[in-house]
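These are the structures, in structure tokens.
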Structure P
Amino acid sequence: MASTNQFMKQISAAAGRTKAELVLKHAKIVNVFTETIEEGDIAIEDGIIVGIGDYEGDVETDLKGAYVCPGFLDGHMHLESSMVTPSEFERMVLPHGTCGVITDPHEIANVAGTAGIQYMLEATKNLHLDNYFMMPSCVPSTALDESGAKLHMEELLPFYQNKRVLGLAEMMNSYGVLQNAPDCIEKLQKTQEYEKQIDGHAPGLSGKGLNAYVTAGVASDHECSEFEEAREKLARGQWIMVRQGTAAKNLKKLMPVFDTPYYQRAMLVTDDKHPGDLIRGGHIDFIIREAVALGADPIRAIKMGTLHTAEYFGLKKRGAVAPGYRADLTVLNNLRDFQVLRVYKDGKLAAENGKVIFEKTAETTEWDAEIKKRVFHSFHCRPIQLSDLALTKKKNQIRVIDLVSHELITKERIENWTELPGMAAGVNPEKDVVKLVALERHEGNGHIGIGFLGNYGLKKGAVATSVGHDSHNLVIAGVTDEDIAAAGNRVVENEGGLAIAVDGKVVLDLPLKIAGLMSELPVEEVDRRLEAMKSLSQELGVHEDVDAFMTLAFVSLPVIPKLRLNTYGVIDAEKQQIVDVFYSI
């Protein structure tokens with residue numbers, strides 16, 4: 001809140017009695033209230049917009065007819081998916097016009113519990129980028145998994161005292177909500193008692209089930225993949241988050257949401273986006289650009305990426321270029337290709353021509369003991385021995401977790417057991433079958449799941465990752481046990497990360513020291529290594545339409561049909577039960 005003196009200065013500058021601190025001259029202003037373009041000056045005092053019209057300032061910047069819209073807001077994302085620290089993430093997205101994000105720290109919470117959430121709050125509190133948070137609702141995502149924490153409402157409730165915590169993140173357990181599961185009911189009721197928002201996650205939910213879900217207070221959904229689903233949820237009072245990320249891309253099928261009346265309760269989100277896509281494609285600006293190319297009205301698209309997000313989350317005086325609003329502004333060349341020329345954050349120039357103009361915010365080195373232990377030293381599994389990977393033939397056929405192109409779902413394929421020279425038992429490159437391993441890394445209990453992966457493409461070597469939704473254990477796919485052990489042990493040695501091994505030696509790696517999810521390296525180096533690993537994985541046979549690491553990150557998630565592999569073994573996600581890797585009728 002401004003002091004009385006600042007408050008009076010703002011009013012005086014707005015009235016034109018005194019010069020404003022900063023005036024952006026000759027702007028084409030995107031008015032998200034009237035959905036029109038105004039021409040004029042923007043007067044700014046103490047980080048607040050105080051006037052639109054004809055103004056004089058102590059400092060004047062001539063925009064020469066460039067377009068100015070509100071700074072963009074991402075309504076739902078997992079910052080951990082960027083694989084970099086919050087300060088590095090800021091360096092990526094601010095130049096794309098993003099001034100605020102609403103983050104669900106679901107991934108780091110599955111590894112480090114409340115210490116992970118506290119790390120995210122501490123690491124973001126002094127950044128230029130506004131970081132708001134929704135508390136993870138489902139840690140772990142299912143009882144049929146081994147995560148690093150279990151979070152009930154009693155652990156989450158203290159975080160509601162923080163003004164940057166806006167509510168409860170995607171309530172994935174829609175079945176639990178509909179069945180009055182006590183844990184779900186407590187989280188929903190307590191969140192509403194604190195007058196916080198509740199986000200949804202209920203793909204395909206309709207009819208009376210949807211009625212019950214909305215009655216419980218779930219106000220939005222970002223999982224719609226078809227317009228008819230979005231329309232029904234809008235009709236029942238939910239807000240729709242149109243998602244366009246790295247893995248899930250729903251924009252094209254949801255384009256009717258940009259029309260009247262649907263767009264009035266819709267916003268734009270990325271959910272999960274990798275650094276290469278953020279650097280080369282963009283963030284919310286990318287979604288707007290894509291939507292306009294597909295026929296959306298540009299001002300409506302901007303409104304869905306600014307004002308609507310602010311209104312949904314109760315962020316007052318944000319999301320518009322108007323008197324009394326925060327001076328978070330994005331300067332654009334035009335409303336066709338949306339090239340971001342400049343970004344003003346709280347009335348100060350923060351980025352220009354694709355680069356931030358401030359020094360990187362230093363990460364604190366004074367983490368408390370619990371954060372050091374749970375976040376920075378989260379790997380507790382011993383080195384992998386070849387004997388750990390042994391699989392003895394029990395039957396003549398095996399279950400193969402068969403990938404489906406461009407989908408997260410898998411299918412069950414039955415193949416004959418093979419023992420080929422120079423390969424792990426069961427591996428058959430001609431049938432596109434490789435070995436798949438999942439190792440528990442939170443408690444060091446030695447649990448190892450062994451299975452087989454199909455349609456991955458790998459013909460040589462092994463690929464390992466500690467990013468494995470949602471519990472983030474160690475997942476490895478490989479052709480030989482020697483390569484599987486080498487790649488996995490490098491990840492263990494690095495206390496998290498990615499690795500590729502060939503002929504028993506690690507060729508490339510990327511340490512992810514922070515909870516096994518995020519790197520301490522600069523984003524440019526993270527991107528360089530990821531691109532090199534992508535290229536190498538394809539040289540080793542991974543199909544071009546398969547992301548070698550993202551595929552492994554989701555193949556362990558035991559809530560998406562059909563088959564998955566985690567530390568318990570092969571999981572039939574539809575039946576929610578463990579099944580034998582060996583098949584019998």
Structure Q
Amino acid sequence: MNFKENETEDKLRGGYYTPPDVARFLSRWVLCAQPESILEPSCGDGAFFRALNGLSTSKLAVTGVERLAGEAAKARKAATALKLRSAQVVRADFLQWAHERLDAGASFDAVTGNPPYIRYQYLDEEDQRLSEQLFARFSLAFTKHTNAWVPFVIACVALLSPGGRLAMVIPSELMHVLHAGSLRKFLLEQSRRVLMVDPNELLFEAALQGTVLLMVEKKATSSDQSEGVAIHAAPDNSFLNGDPEQLFRTAKYVSGGVLNGKWMKVLLEPAELAVFEKAEALPSVKRFCDVATVDVGIVTGANKFFLVDDNTVAQYGLEKFVRPMFGRSEHCPGVVYDQRVHEANRQRGLPTNFFSIAKDANVARLPKRVREYIQLGESQKLHTRYKCRVRSPWFSVPSVYATPIGLLKRSHNYPRLILNPLGAYTTDTAYRITPLPDGPAAGKLVYCFINSLTALTAELEGRHYGGGVLELVPSEIEKLLVPLPAVRPNLAKLDEAVRAGTCPLQLLKTQDDKVLTAAGLTQDEAELLRHALIRIRSRRHRLLGEVAVRDGE
């Protein structure tokens with residue numbers, strides 16, 4: 001986790017200025033509905049005001065809100081240069097201002113802007129309180145993992161007049177992160193149509209942050225039916241010169257019932273969605289939670305101290321206090337972690353040992369060198385770290401056990417299970433997987449897990465951030481679809497193929513031909529799922545900048 005003192009000024013204030021052509025595209029769209037009032041909730045230096053220059057604005061009343069005095073002055077200058085019915089820039093905290101306007105029953109025909117992207121823990125206490133109040137105001141589930149843009153958009157939708165339009169630049173993670181779940185729910189409840197324009201080119205290179213242009217049409221009456229959500233994948237930025245109204249009207253909308261929480265299914269073509277739903281209904285295709293349990297790995301609070309190489313073991317005489325462990329992709333080049341792999345890791349000098357002392361151990365009776373190692377950790381103030389100081393003694397790590405299977409938390413191409421015949425421990429960089437008593441054998445689950453259906457489900461259920469790496473949490477793993485047909489798994493051959501670095505697409509095709517066809521899909525249907533996976537995974541990889549991660553890391 002990055003701490004506040006290590007972040008850039010741009011990140012702490014959440015400010016990334018909107019490119020003029022983007023601001024103008026969104027402004028042109030909201031003006032198609034002939035609004036009489038427009039709100040810009042975080043107007044910065046007035047980019048969206050300048051975007052109105054030359055457009056039909058003589059009947060417009062524009063209101064901007066900006067927290068910083070210098071930016072507010074620039075925005076005020078930009079607004080007064082326009083031929084508007086009225087223009088005002090209020091220097092205020094938007095969330096506080098929004099609460100006051102909502103209490104007064106105020107509304108606006110349109111909202112445009114680029115809200116701040118600030119993690120909840122970086123907000124001051126007052127903004128945190130205002131954010132929580134906003135969620136409570138609309139009976140929405142709140143989480144402290146949220147980001148400032150989420151309550152901003154909720155407030156803006158609430159301030160829209162019936163039939164009004166909202167056009168904003170927001171992170172593409174709207175589609176999949178758990179902390180935006182309440183916003184997705186609110187948008188479906190309040191909106192007639194929601195379109196996301198998904199540019200292939202990053203709009204904010206410095207942020208390494210994928211963004212979408214969110215275009216929302218609010219319901220005119222409470223009886224209006226929602227048409228759902230659509231996405232327009234823009235291969236380049238030439239769409240900015242096109243007709244935004246036509247784009248909005250002709251998009252293919254997917255109903256909220258199909259989306260079921262996350263919005264990633266809007267990325268599927270109709271034929272792909274049909275095959276996905278067919279696969280979901282096949283008797284041998286199971287949700288992961290129906291065949292296995294998922295638990296986090298061992299939480300040490302100081303991995304560099306508790307995960308040690310053989311030299312450290314020998315130096316401090318830790319032989320009786322260590323067990324084999326793995327936790328990174330470099331530890332697990334295939335799908336099996338056995339004695340052979342463990343020995344290879346030891347020869348490479350990797351930290352393959354987990355240091356563990358029982359909670360009830362008599363410290364005074366521990367060997368001198370072991371006590372010296374504990375003292376070394378204390379000299380580094382490890383015992384003062386939060387996860388260490390809340391347990392006694394600090395060097396006795398809780399929940400230490402191994403499971404038959406591991407799953408690394410992050411992946412690049414596709415997630416993979418790791419069979420663990422060695423009984424090695426793993427830290428919280430991985431999950432501990434245990435097949436249910438009436439579930440499949442561990443080897444079969446590991447074998448059948450690699451296929452295009454499971455990999456596609458991981459893309460739809462997981463999340464990714466700047467850097468393009470796929471991450472899964474337990475609740476998302478539990479939703480993965482896993483085909484478990486009557487096949488004879490050749491785990492040794494699969495392990496060899498993965499270890500050899502076989503092309504991921506070729507490996508998936510080979511597995512699909514064995515697993516998905518046995519489950520009840522035709523080769524053509526399996527190919528459709530594979531094509532969907534390639535496209536959605538490529539969308540994630542386009543964010544891959546400085547971060548380069550192998551499968552499973």
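One table, with the values for the structure above:
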item	result
Answer label among P, Q for the case where P(r) over Cα pairs in 10 Å bins from 0, in percent, for residues 278-325 alone, calculated from the coordinates, equals 18, 30, 16, 16, 15, 5	Q
Top of P, Q by distance in nm of label points 7 Å out along Cα→Cβ at positions 86 and 430, largest first	Q
Ranking P, Q by Cα Rg over 2.2 N^0.38 Å, for residues 182-461 alone, the structure that comes out highest	Q
Among P, Q, which structure scores highest (criterion: mean count of other Cβ atoms within 10 Å over residues 94-101)	P
Structure with the greatest value (metric volume of the Cα convex hull per residue in Å³, for residues 126-229 alone, set P, Q)	P
For 22.1 (mean count of other Cβ atoms within 10 Å over residues 38-45, calculated) the corresponding structure among P, Q	P
Structure with the greatest value (metric mean count of other Cβ atoms within 10 Å over residues 454-461, set P, Q)	Q
Given 3, 16, 24, 22, 17, 12, 5, 1, 0 for P(r) over Cα pairs in 10 Å bins from 0, in percent, calculated: source structure among P, Q	Q
Origin of the derived value -10000 (helix-only ellipticity at 222 nm (-39500 (n - 2.57) for each DSSP H run of 4 or more, over all residues; to 500); candidates P, Q)	Q
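Bear in mind that the values in this text are calculations on the coordinates, not laboratory data. Everything numeric here is computed off the predicted structure, so don't read it as measured data. Cβ atoms are built from the backbone, for glycine too; each structure is taken alone.
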